[in-house]
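See the structures that follow.
Derivation of every value follows stated rules applied to the coordinates shown; laboratory data play no part. From a predicted model like this one, the values you see are computed outputs, not experimental measurements. Cβ atoms are built from the backbone, for glycine too; each structure is taken alone.
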Structure 1
Amino acid sequence: MKIFRRITDGIFNPAMVNNYINDKRIFTAFFFFLMIIIMILPQTIKVLGEPIFTYNDEVAIRELFYHDTEPIPFSIRSSLLFNDDHDNNYEYRKLISDDIMVLFRADSEQKSYASTKTIIEFGRYGVFIHKYGMRILVFSYNEKPELSDLKFSDAYNDDNNFWNVIFKIAEEEIILVEPLIKTFEIVTLFVSETLSILILILILALFNRPINRKELSFSKMCQMIVYLLSPFVFASLLSQLFGFLLLYYIGLLITIINIVRFSQCIIIRGGNNEL
């Protein structure tokens, strides 16, 4: 009930937010994180509901390699990756999406790649993921007997047996890492949204500072803005649900107007220099 009252006052009656000046900061922090959860709810549901790898992805990848400019000159034999042209210094690279690159190299030297993209490396002994400067082993070839005598040049001819093996292994590995990937995406989303809203609160408090600096401390103003952000939070939620971007900016405008109205109310009531 206390939370609902602060939400409705933050949206419809900003002058009443003055009644919450003495709220404990821990309660305001709880309210703040609740607003963050509400804002990211549609994206969280989307992350949880969408599969990482779909049939359309399979089709797109097959088309990408079918009759490409050159076949992939690598094969797996005896649980090792070999270059078909006996050139162990050669690296084959291919972008399969805006942020994912596949790479083949037959030398055994460990390398790191400075790239913002996720790199899937078919190395000498196994498959690795390069992300954030880290090189992580996904599996060794000797763990996957179905990869024995696999020729990657078969991707050039859209060989069904080749792709059945590749996608079967991909699906097995995705099932293992999917919970971790989705948890990481949601945590990243939460942290990103939290930082964005904190910055917005600081900006709004700074712009409002000349109006009520005598009546309200900066930290207390930031605390009140948390409640006054309610129009922005729910407009952002509706904007995501209905795909209507204008609602996002309408919510921000209402929030700014309500902050000004709240500040005027503080000045009229004489404020409290000790806050």
Structure 2
Amino acid sequence: MNSLGKTHKDSLMIGSFGYTDCFARFYVEDFSRITGYVSCPDAASDDTDAVLTIYADDNEKAPLFSMDVTKSILETPFDLDIRDAHFVTFRLESEGGSRYNAVMVSDCMLHTGDAQPVQEAVPAQTAAQQQEASQAPVSLSELNIVEKEEAKFRDSLMNSLGKTHKDSLIIGSFAYADCFARFYVEDFSRITGYISCPDEAGDDTDAVLTIYADDNEKAPLFTMDVTKSILETPFDLDIRDAHFVTFRLESEGGARYNAVMVSDCILE
């Protein structure tokens, strides 16, 4: 399964810890074209930072394809001419740290003949796409968290008002550390839910929650101050042009445990 929550069969996974580079090389002399999709496996670290290159023979300095790899990449197609190649290599170069960097190559096909039409592989359906046929809304808790820092779902969680909700997202950290959760929402046009403060948060909680699309943190869809005294606050956001939605909690300081909870969150 990749970070978007899509599962593929017979995928190639390349990954390593720290600064170690890794690769896979294939003999392709009998083929003229290679197609497929690149994405990030869910097993990779949330702070994945690497570069994938695909090159022919020993031409690493003149790759056929190159892209940055993070947990937030979309499924990215490639369609490469390899008619003059003996070998094709997929190489992942780590940008550092102790993280587990990884990439996956799915629905990869090799084709023969110059004029042969290529039938593009269809990426696997997400739970969202499967439910779309029946027009059923999808709970946020059914989606995979693409990237996160101090965020998770709880089966049951009580807020500071004494109300208990099922399958709530809680985002929280101590002191000045910011935390977030990012979701892949390309299959949806609307997200609704309620914001409140979990009862377990510090009594002096002081933080700001922003909800934003893609990398538009400076132009959020929603923002609010978070304290232990906030009411359950509804949100109803248009996300039809978004690939990702991020919930980010920024602490205003102190040694307190700042946290927020997102409940009854539905995507349509």
Which one of 1, 2 has relative contact order in percent (Cα under 8 Å, 6 or more apart), as calculated from the coordinates, equal to 25?
1
A value of 5.6 was computed for distance in nm of label points 7 Å out along Cα→Cβ at positions 89 and 249; which of 1, 2 is the source structure?
1
Identity of the structure behind 4.0 (criterion: distance in nm of label points 7 Å out along Cα→Cβ at positions 41 and 233, calculated), options 1, 2:
2
Of the structures labelled 1, 2, one was used to calculate helix-only ellipticity at 222 nm (-39500 (n - 2.57) for each DSSP H run of 4 or more, over all residues; to 500), giving -18500. Name it.
1
Out of 1, 2, which one gives 2.0 for distance in nm of label points 7 Å out along Cα→Cβ at positions 1 and 185 as computed from the coordinates?
2
Have a look at 1, 2 and say which one yields 41, 23, 9 for semi-axes √(5λ) of the Cα gyration tensor in Å, for residues 81-200 alone, as calculated.
2
At a computed 169 (volume of the Cα convex hull per residue in Å³), which of 1, 2:
1
